[in-house]
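> Pasting the structures in now, so scroll down.
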Structure P
Amino acid sequence: MKINPKLIPLAYKLSKDVHNETISHSDAVNILSKDGQMNAGSAKHYLDTFKYMLAGKKFSMTLNALSMEYFLSNLRKDFSDEGPIQTLLL
């Protein structure tokens, strides 16, 4: 399923909310997959990719180029002073 580019900011925001523990992982998946906007598997990949990127860990899930660019750019703005993310963003 092709990801609608309009969902990328929402996926990032929900990933950040899961990280900040203001929403559960499963609730974030449900929001992203509501009304067939994104399938649940893709929603989980977006949330998990954020987590791995923020921790500076290797991940094998793929996101499209627009999503990766959006996530990296916003991670830099939002988390550039945090430990592991500095390595990823150099």
Structure Q
Amino acid sequence: MDLTRHARTRMQQRGIDAAALDALLDFGRVARAGRGREVVYFDKRSRERLARATAVAPAKAGVQSACNTYAIVASDGTVITVGHRTRRINR
């Protein structure tokens, strides 16, 4: 996983660990964000796939927090930034 310095800083500031980002990139839903970028986030189906793959109920506090994250990914696969999702992502 290739991260920009900005993404590493935001991960540290927002308390998002590398395991949560890996799960997001593996199981998250991808939507176009404009200018060749994509936003990766968890929707209902991706949360279910994550729960089946890890055998962890998504209602637990740590997993629920990880399920409310998003990442902006460049066209070359570099993670530009990460954050906590507080609003709905329009598709």
Structure R
Amino acid sequence: MARKFLYVCGGIFLLALAYHFGARSATAQAPANPVVAMTDVYYGGLFVVTANGDFYERGENGWSLRNNIFAGAPTNAKPESWGSVKARYR
């Protein structure tokens, strides 16, 4: 029981010491464009997709930007009825 008390007191002391030397709060340092997907089974290479849609490939010379999956025209999201589709393709 005395050993546990010693460990708790030591931990509190180290936290107070860290605060005294300038530690104010712990914050994450996330990158501005984090990796959201990664695969290594496509043609034996390593591929990474970032949050903004950049598609990178790991090659012999390092990472290279291959494409952006969000580049191009937006997808048409206008709802259509079957009647208008049939009339367009008659």
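Please treat every number below as a calculation from the coordinates, not as lab data. A quick note: this is a predicted structure, and the numbers were derived from the prediction, not measured.
> Assign the value 27, calculated as relative contact order in percent (Cα under 8 Å, 6 or more apart), to the correct structure from P, Q, R.
Details: P: 27; Q: 35; R: 13.
Checking each candidate, the match is P.
> Here helix-only ellipticity at 222 nm (-39500 (n - 2.57) for each DSSP H run of 4 or more, over all residues; to 500) was calculated and came to -9000; which of the structures P, Q, R was it taken from? Don't jump to the answer; show the numbers that get you there.
Values: P: -20500; Q: -12000; R: -9000.
Label of the originating structure: R.
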